[in-house]
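Before anything else, here is the set of structures, which you'll find just below.
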Structure P
Amino acid sequence: MKTIVTMPGDGIGKTVLPEAIKVLTAAGFVAEYIHADIGWDFWCKEGNALPKRTIDLLEKHRIGLFGAITSKPKDAATKELDPSLQNKGYVYFSPIVGLRQHFNLDVCIRPCKSFKGNPLNFIRRNKDGFDEPLINTVIFRQNTEGLYSGVEWTNPPKAVRDAFETHPKMKAFKDVPGEDLAISTRIVTRNACQRIIREAFEYAKKFGYTNVTICEKPNVLRETSGMMFNEGKKIAKEYPGIQLWDTNIDAQMMWLTKNPEIYGVIVAENMFGDIVSDGFAGLVGGLGFACSANIGKDVAIFEPTHGSAPKYQELNPPIVNPIAMILSACMMLDHIGENKIAENIRAAIAKVIEEGNVNTYDMMKLKGSADVFNQGACTTYELTDEIIKNL
């Protein structure tokens, strides 16, 4: 029997993760679920949103299901610390980013696939009226480096500033006082580039995709994006049946609404992967349908890409869409070899969406509030029950 570490986290994470477990159980997946502490409450009470006891559980069991996290800017986070912890040097850092870096969960996979009948699917105008392209794009996001590596300063130490000022481009900032200067670094390593690109090509080969796109900005970020693209060109030679494409991130966001159906697998650095995956998610129903996997060599954690949406946490019954969390659980099943159960769950979700009889507020394009039930929206629980009924 598998042991799954469950981390509901904050806000609606506490709502949708139990719903995913209900579906897993109804579909015949037998596991032991162990709760682990993570999130804003533990930052406020302990000064650590990612307690070591949670890391220990993941080191032992190696598979995690994660809900959602509340993150706030540095000053706001500090103000919410317990008074006994104030002014003691505690600094908030996103626990999901911490997990990715601690366990080197360097491969983030974000599938963005249309469900037939989803009223939120992207449509576009053509000469005869409108059409609805079938989108089946998977984004591979390098998860541990890039602009999200966390190497940054406000008022950088003298040694850091001196090092930066060896670069001729820093002349433009030589008269800026330290307290008025903030620096974030974009760090890319060759090994990490090679791993994420090779994983993208292997995925394309396994599932029959005909193209892999490197989505970067090498015309401006010549060193970091340049390394990604150059490594892509080398690796592509090992996969002669798969075309290598390249796009600039800004142009890619424009082309999203022009011809999204042509893209198979897209691979990008951390921030660009974050941006392009949210863009594609918007074409297939939004964050209520956006699942993801964070995979390392030893540990894997599966999560929806939506946030904690605290304004919806107190609504009873809940209104939020649990599908992204359930699809993330399906990715976990795929990872551990339970592909048949995963496909059964996805088929049940597809049937519910195509029939269109049970819809959460987002699927009905309603503004989120307790009033959505009077307008025909279902509760979170009702959508889960409908999926289970169709298993």
Structure Q
Amino acid sequence: MRIAVVDPFSGASGDMLLGALVDVGLALDELAAGLAAALELEGYRIIGETVVRRGLRGTRVRVEVEEEQPARDWAEIRALLAGSALPPRVKECAVAVFQRLAEAEAGVHGVPVEQVHFHEVGAVDSIVDIVGVVWGLEMLGVEAVACGPLPLSRGWVETAHGLLPVPAPATAALLAAAAAPTVPLDIEAELVTPTGAALLVTLARFERPAFRPERVGYGFGTRELPWPNALRLWLGEATALPTSPADAEFLLQVNLDDMNPQFVEPLVDQLFAAGALDVYLTPIVMKRSRPAVEVSVICLASDRPRIERVFFEHSTTFGVRAIPLERTKLERRSEKVATRWGDVSVKLKILGGRVTDAVPEYRDCLVLHQATGVPIQEIWSEARQSAAAWIGRAVTGPDTGEAT
């Protein structure tokens, strides 16, 4: 499995992440052309340059704004992304990043999520950073992202609301919600920005995985520090090791008999956003013949704190049951097939080194249905027919991208 491992020894921001991706091989010209064609944004250009700071060479990427840009709210950004020509998976991940950020801002300012008005993060450079990082990972074939502990500094940062403490309140809320590991760093400077935090808590697992490194790159920030102000990113292949406590899985369950059933759907969305591997609902009858629903989540041990926090914040439960879980899992891989309306990801089921089934991803089909109005079953059927070519083919493994 292709993996990107982030070492944020000097913090993380959107431009540092993007610079690191370029430094390990992302074609910036290709990304810039894709963004220009897919997003309805004007008056900016992306500039990449090689820099050497304190003896370390890396890449700095900045978005130069050539004309005044409006401050956008969450609804405007969501509409911009929904109406874009971005690949379905890129669009979905970018929306998830902004959703996490909107929820953090809403909590900080005490307003409903739909009323969140972005300032710095709604600017064109932040939109390009977030979408660029998500798309850049896709272009590099990255299937998973891991991240080390984030440095917590001190001081003050100038914002549209005036001076605020470091880390900025939205950053602090994002890191707390994700139970992200941190290390103290005694310096007065903003090292982790809201954009960087939103990208990492949405896309990455905070762990130190075993992997075979192939490339390493550095994405530089603009601030001058006593050390190289860069983010290090490794690109390589994840290696299988015996199951560790962080790799263990749990079945988490709650019973809900006093919650509006309409609120279950957003609860499920939040559980998946927090890292749930699967979520399923079971109708049950509780004491005094109360109809209820049992919500079950399969998750990694490393994601358990985030999942439990979602249950406590987004449901009426007072407790979460946790059961250690063992599963026998087949090898699997994701590939793309073409349809008349766009590409669709298909999940390949691998048994004995051969593909035994290939199933289109529902969400990709749904995005194409919403964009074209074509019945979803027609899109799914064509994708399924194209995917059938994979069945019976020998593959070298789920993480190689090779077939014979």
Structure R
Amino acid sequence: MTRAIIHVDMDAFYAAVEQRDHPAYEGRPVIVGADPKKGKGRGVVAACSYEARAFGVHSAMPISRAYRLCAHAIFLPVRMNRYEEVSEGIFGILRRYTDRVEPLSIDEAFLDVTGSARLFGEPTEIGRQIKAEIWREERLTASVGVAPNKFIAKIASDFKKPDGFVIVRSEEVKTFLQDLSVEHLWGVGKKTAATLRALGIKTLGELARWPEEAVSRRLGMVGGHLCLLSRGVDDRPVIPEAMAKSIGAETTFSIDLDDLRQIRQTLLRLAERVSARLRREDTAGSTITLKLRFADFTTLTRSLTVAEPIALTEEIHAKALALFQKIPLHGRRVRLLGIALSKLTSKTSPGQIPLFPADPRKEKAAEAVDEIRRRFGEAGIVRASLLSSESGERNR
């Protein structure tokens, strides 16, 4: 039976959410990421609108370069809580059609709808319904590829971005792939592409005609896999989502820090972000990991496993601070801090009753804070100890 795989990829997701939430930004270049500080900022572009891409801006570009290319853009900080909230709504739409949903990121997923035809119609119709529902319910555009396997579906979704919809039927696979460059293959970077081009192989059609043994002699075991992909063969299943292995947050400072007060504030702010995500996932974690990067890019990680899973901000912050205090700074400045919780367990799953259960009043208070921030933004409610920001400015 021919499989029916759909790849859904949101268009410029972070930037699109900002444009939707702020109508005045619509049609204007929007860049989400670090503060550019008039071209002197550090950090990178997390996402950018298609209007910004027209000026050469792209994700992962240094924010200072993005400012030089498009200084008139609207530069915004990352609002991860907001993007995750919108993502949950989008994934809710996807799960209406199948339980075989494999997330690749917050804004991208594979769906296996092979067995969904009796309920929802042909795969092409399901793809169109998904696009329409995402637009109707979230006012965001998605690009969708429908194909017999994951490899082709992913290429198809990228073919006519933004707001694309591309169908590749089984009998069309060879024609669809033959003129594409070898860089479309997963795992083919500059080095592998150069090796293939040295053999006279520039397109997938040319690679498909080569014997697997000959390509494998040059590229090793991966060569045979690339040959199969070039012929449209990809048997990998769609793997339904499982509980995340870890939930974390990190930040890179605009100026390397040695102020212990600001570092403690940052740890508290990160603990809040991690705690909020844990509540959204209805999970708690037993292992907390602190990540610290110094100005010379030396990176350290320290971990601690606790007897009972934790999820509250105060618990996470206390453990992270204890880990930090054990690290000798020797006068070095801190460039990056991060906190992650792993060994996650669902709060609703059966298990041993904790000896000292969490105070339900604290849980309710934390949930109330989440709701206030969901309705009014991050500044809707702020801890008194965080009123002084990393730069020393006051939050409003």
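So the values come out like this:
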| read-out | value |
| --- | --- |
| Which of P, Q, R yields 20.9, 66 [Rg and Dmax of the Cα atoms in Å, for residues 177-360 alone, calculated] | Q |
| Ranking P, Q, R by Cα Rg over 2.2 N^0.38 Å, for residues 9-136 alone, the structure that comes out highest | P |
| Parent structure of the calculated result 13, given that relative contact order in percent (Cα under 8 Å, 6 or more apart) is the read-out and P, Q, R the choices | R |
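We did not get these values from a lab; they are worked out from the coordinates using the rules stated. Keep in mind that what you see is a predicted model, and the values were worked out from it rather than measured.
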